[in-house]
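These are the structures, in structure tokens.
FYI, it's all coordinate maths here, none of it is from the lab. Every value quoted in this text rests on a predicted model; they were computed, and no experiment measured them. Cβ atoms are built from the backbone, for glycine too; each structure is taken alone.
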Structure P
Amino acid sequence: MGITDRIHQKYEEAEVNKCLICHDPECTKACPQGAPVGKILRSLYFVNVVGAIKQYGKTDCTYCNAPCERKCVMAQHKVPVNIRKVFMSLKGIEDLIPPECISKVDMTTEICGVKLENPFLLSSSVVASSYDMCKRAFEAGWAGASFKTICSFPQHETSPRFSAIRNHAAAFCGFKNIEQLSDHSVEENMEIFRRLREEFPSKVIIASIMGQNEEEWASLAEKCEAAGASVIECNFSCPNMESDDLGVTIGQSEELVERFTRAAKSGTNLPVLAKLTPNITDMVPIALAAKRGGADGIAAINTINSITGVNIETLVAEPSVQGKSIVGGYSGAAVKPIALRFISDLSRCDDLTGMHISGMGGIETWADALEFLLLGAGSLQVTTSVMQYGYRIIDDLLEGLEEYMTRKGITSISSMVGGASRTIVDHHSIERDSIVFPVFDKEKCNGCGRCYISCMDGGHQAIEFDPETRRPKLIGSKCVGCHLCRLVCPTKAIGQAERAITR
């Protein structure tokens, strides 16, 4: 069991998930010991447990009457976060943090030869759509930004243009937008680039562009380079275009991707990324077309065509615009498994070896980011979690990844890229002649019986439930080792035994 798993068994994760991650949190102001209460809770929320413990430091809540809880905005609804309980759970687990975790590591990396001070960039969207927003992000610690897609044709936005699917803690797990491209003129955007380049010479400006023909692709690339861009990103994937022959339509055609990539390359000496759509069965042929056109790398994934739901009172899909809606782009934590699949596909393709992959799609925590790196992404782009929590999440992204690297003795970002990619194999290559049985921890078990219900109705009827002791018991002769029981257990009371050969 890794250190993160061990720590997570100790602190009150469910309680932390109630936190609203406030701006200027009142709980911090109320702490008589001056602890950064809100920041500690935020670090725990984003799985930066080591960072939270380091901030907690010498704080001692043993005899405190928790004025922070009375100031919690959730107290207005009589359900404040039990901050004292959370903080007391941090006591006694300092020994789980190795002393070497105090040190720092080199977080610099590169994107097609362009140096990044860390791997985290804003992806092309509303979060990187103006001078002021990019300035705030750069000052917060983001290494760069892919600016909201620049085009020479007018944009006509609608209102409202967002909808979301929420988890039990009311956070977005899926997010839909019907947002279009930058509504600034090309020259206005070039002026923004010039100001950012002058004021933030070490930051990376990725110019996301979209043209209507080869001349426009080349011209936009040329203008962006002259204005101070570091990298060109061809948006072949926006799903929300009014015209049927732009955005995602291009990204579904090998011929168009190759042609327009070549056009963009003809207008610039900068590295060029092709940003590809997931609204396709296989991304590899499209990536190969981009490579033939001269692309230096791939950016993936853009948002997924979606309908997030229907308002059952009005009978209109969300978001409703005068009683109508459209298919839009889906993002957020829910798309991460799909994004990782495409990153893996690209990384494992021998014909794409050497091409940079800038990964995006559902990154919220440093652990999410690490998974993208391990499956082959060399840089990372983020939007939806910034829209929900703000640029401040960079603190926990950086600190969490730094602590992981230090603990593992990893000296560079690049050494992690693709570290897990070869563990993904074809269906016929997976081992099928052994089994791993679940093991029940009776001390952690709360007797809810969820494992029993799931196994009886969705598994192999391999669990008995004792009504007297309210504890499950495995029927080994029926168990096939699917581990559905482990996934549904709310207290993480089910582990796994050593693998056993079955035939």
Structure Q
Amino acid sequence: MSVKGIASAAQMRRLDQYAIRTLGIPGTRLMEHAAAAVADAVCAFAGSVGTAVAVCCSGNNGGDGIGCAYLLRRRGWQVRCFLVGERGKLTPDSAAMCRTLESEGGRLERFDAAALQEALKSADIAVDALFGTGLNAPLRGDALAAVQLLNASKVPVVACDLPSGVAADTGEVLGDAVEAALTVTFTAAKPGLLLPPGMSRVGKLQVADICIPAEALATEHWLGELPDAAWIADLLPPRRVDTHKGDYGRILLLCGSRGLTGAAAMAAKSALRTGAGLISLGVPASVYPILAAKLDEIMVFPLPEDENGRLKATAVEELLPRLQSCDACLIGPGLGRSEGVRAVVHEILRRSKIPLVVDADGINALSEHIDVLREAACPVVLTPHDGEFARLGGDLTEDRFEAAKQLARQTGSVVLRKGYRTIVTDGEVLRVNTTGNPGMATGGSGDVLSGILLALLGFGLAPLDAAAAAAWLHGAAGDLAAAEIGQYGMCPTDLIARIPQFLP
């Protein structure tokens, strides 16, 4: 099963050098492939023909932009190409791109702020090819001026490899950075594209294959992985014809309380739309009539409750036999907070033999007793947002990747750390999700994610795979909803309705 990787700046330098020096691949060939990937992205983003402005420096990232300029000209585009820096300092490969551009009637113009500003007024799109992975100091001088002009113009920008000004390994914004609409990164994503604050400058992220051979790629171990549609398709093959409902997971949800029935309903419905075979939902007795009426396809059953409509500790004895006949369980959404809820969560963790997803109020029940996780007798997936992550002991000041890995190791769990660029890790393998949009930042969205994850665990997927696939499907459904409805008006039920469009 192939998956796109995450690589540091140093790794990318080693890969390039291995391909060029060991395998004998001309650097210009790799640059041409990179330029072609950017040109293709420009045409897909802005239309088959238009007016473009490319802003380049003298390094190899600039060569990618110069190559993109002449490829766009071949396709009928009007292109102006500006060089920030001295022509005499072009790298050999970038100089080769420049000669091709000029041999075909193009021109590499020396940077002039007024000229660039004027060119941007009539441009359909701009190409940022100032700095790639090598930038390690704040932008200044003409480079800073060029970035600020690009941002002020409001012309959509396609960035080559990274938005100029974003540090490749950390995501730090070095003085200022291009605000790209689309970033075409080469071979593998760089951590800075996935970490704050740089990730907010990336726009849509596209990883392009520039034909570095597999032999070279095999010399590096990726820092992490980016699941995509092809990876999801491999995980979820079409259903066999000779199957029945029991083959697609018997799952149990422990969700909801008085005044919080929506969380339970959305988690159950999203599990159903993801394809779960048999779904049971245990709820406090007083909300049983509400949810039983709402959920025709779900087997809802009542459980002992306290005077506030939350689960009592005695509910555990009724739940244990049900757990034995199920394949996975979700505990948390809408349960509220009480001593009874805390006791149920702790005891289920200690006694369940099937994979558990612990979300929302399930996480709150663990926050003061995180040691219970080390007593778990089953695989556990935790799904915290940043506030819950901190309550579980996660470090919000550290690198998001490493902090998530540390919490996974400390708890022995798979951690799905929600947010823009959701992180999934078991403490060793790291996966980062690139689907999703701000329209999903609304109450109930997390309940939909938990339901998807539960269904995938019920299918028998490994917890790490199930969590990464759930994050991707959740975000993809959100992206489709945003495209069809708009980010402001979309709601969690819109996500649920669109989940099946990404399944076999």
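Here are a few things to note about the model shown:
- Once distance in nm of label points 7 Å out along Cα→Cβ at positions 41 and 113 is evaluated on every structure in P, Q, the highest one turns out to be P.
- Parent structure of the calculated result -9000, given that helix-only ellipticity at 222 nm (-39500 (n - 2.57) for each DSSP H run of 4 or more, over all residues; to 500) is the read-out and P, Q the choices: P
- Entry that produces 0.65 once FRET efficiency 1/(1 + (r/R0)^6) of positions 145 and 409 (r between Cβ atoms, R0 = 35 Å, to 0.05) is calculated, selected from P, Q: P
- Label whose coordinates, when distance in nm of label points 7 Å out along Cα→Cβ at positions 17 and 337 is calculated, return 5.3 (choices P, Q): Q
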